[in-house]
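A.B. asks: The structures come next, written out as structure tokens.
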Structure I
Amino acid sequence: MRTTFVEATVDTVVAGLEADGYVVVEGFLGPDEVAATRADLADVLARTPTGRNDFEGFTTQRVYALFAKTRAFDEPATHPLLLGVVDRVLEHHQLSAPVGIQIGPGETAQVLHRDDSIYPLTKPHPDVVVNTMWPFDDFTEANGATRLVPGSHRRDDAPDEAETIVAEMPAGSVMFYLGSLWHGGGANRTDRPRLGVILEYVSSWLRPQENHVLAVPHDVAATLPKRLQELLGYNIYPPFVGYVDGHHPRRVLQSGD
């Protein structure tokens, strides 16, 4: 299965995910979009501390509450190709852990893990997490590109480090990968930081990693496009999971309460 595309469709991406657990689409964002987003995130990163443990990375900065701090990802998060893929894999879903990740020089490799392992679900289980990684620097083995184990979404055992490959890709790409795929951030052996952004989606019957209703102020959320509001938790999982006082949660935003 070919896992890198310059042009992609929902069908080709979903087929790649089913076969290998990941797909890279190059040229998703243009150079001007990459430059503008980097400039916007630079202001946020200037106020962002480094990590608190090995998993976050002691020389890595993580921008949490992303949609409270930048508007740069409003359109990417709702792009028709992205949502088409997530719709196909998860059906009803919402954003789980949108976070900017700038891996600093000297950072060590992150432990291999599965993103869906935080949920105590008996395996095997249907896919509940789809993640996307957006590089805003060229991702290389030297600067900490994501390591992953192709096909490991179908395995019951934990893979060895020797089985990993490096997801090298140019800035402006997007990598789709399933929450059941074993992966981890790489070590940055260069003298420059490497910037990427994760937009992670989870089945909406599960609790997202970040509580967006609290993380994104109501006055900000009220100005966002309807679909993005839904992805941030102002939505219903059919038939009525997530209601507020018996009504759709979007009414809270409309009323200003």
Structure II
Amino acid sequence: MDETINLKRIPRLFLNAPLAQGARIAPDRDKCHYLTHVLRLRPGDHARVFNARDGEWLCAIEKADRKACAVVCLEPLPALPAPADIDYIFAPLKRARLDYMAQKATEMGVRRLRPVITEFTIARRVNLARLAANAVEAAEQCNIVHVPQVVEPAPLEDLLANWEKTDAGRTLICCDEAAPVTNPVTALQGAPRGPLAVLIGPEGGFSDSERHMLRTRDFVLPISLGPRILRADTAAVAALALVQAVLGDWG
């Protein structure tokens, strides 16, 4: 690579296309608009492109006009470490706060975004395309190559009933103000470092029956997030920071 190129100044772009030496990619109209009108790139300019499968590549803008654009892959960039195997399971929120949550969970390095429907969930319809778009945007801005997979919503009861089939060996860390151990770091220190999932409930918390379902599963580890009641989007950041620091890729 030309040592005069400052990678930090080169914009990043997610393109869902195969990336390989010499590959030529024709982005869709929205991506072309972003490249040519927002970033104001022109033929010969560089971009860093990733697709969550083939790493990150240094690419050159080959064509850029009002109707179409094209980029060509020049060379792979140094590989970034894969994130810890952590799923983020959450009761959906209203639109703006759900956008924020998806972005922050992506920044915190989760591998999957998994909506779950609980008794007190208010927003029961989830725009999965919008959720994925927020994840992509966060990955582009935060030097992340991996983009979380977005999973179809599932009722909490079904999620727990099927856990041993679909998620065997994965510890479910449930954020619950009624957790028996009040210090979350202490609670997490006894958990395995294998695959993990972090569960955040709705604004109204879990119902008594849901809390009973969670407490009676061996794979569930309840933790407290401190003496204050946090909004669900704030709890997401707090919980994921704790888990990454104690069990994830921050340690």
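A.B. asks: Looking at structures I, II, which one was helix-only ellipticity at 222 nm (-39500 (n - 2.57) for each DSSP H run of 4 or more, over all residues; to 500) calculated from, given that it came out as -8000?
C.D. replies: II
A.B. asks: To continue, here is another question. Could you tell me which structure in I, II was used to calculate distance in nm of label points 7 Å out along Cα→Cβ at positions 98 and 210 as 0.8?
C.D. replies: I
A.B. asks: As an exercise: relative contact order in percent (Cα under 8 Å, 6 or more apart), calculated from one structure in I, II, equals 18. Which structure is it?
C.D. replies: Only structure II yields this read-out.
A.B. asks: Upon calculation of distance in nm of label points 7 Å out along Cα→Cβ at positions 26 and 74 from the atomic coordinates, which of the structures I, II produces 2.4?
C.D. replies: Corresponding structure: II.
A.B. asks: Can you rank I, II by volume of the Cα convex hull per residue in Å³, for residues 106-225 alone and just name the one with the largest value?
C.D. replies: Looking at the calculated values, the largest one is I.
A.B. asks: Ok, one more. Supply the structure label, taken from I, II, corresponding to P(r) over Cα pairs in 10 Å bins from 0, in percent with the calculated value 7, 29, 30, 18, 13, 4, 0.
C.D. replies: II
Since every read-out is calculated from the coordinates, none of them should be taken as a lab result. Note that this is a predicted model, so its numbers are computed, not measured. Cβ atoms are built from the backbone, for glycine too; each structure is taken alone.
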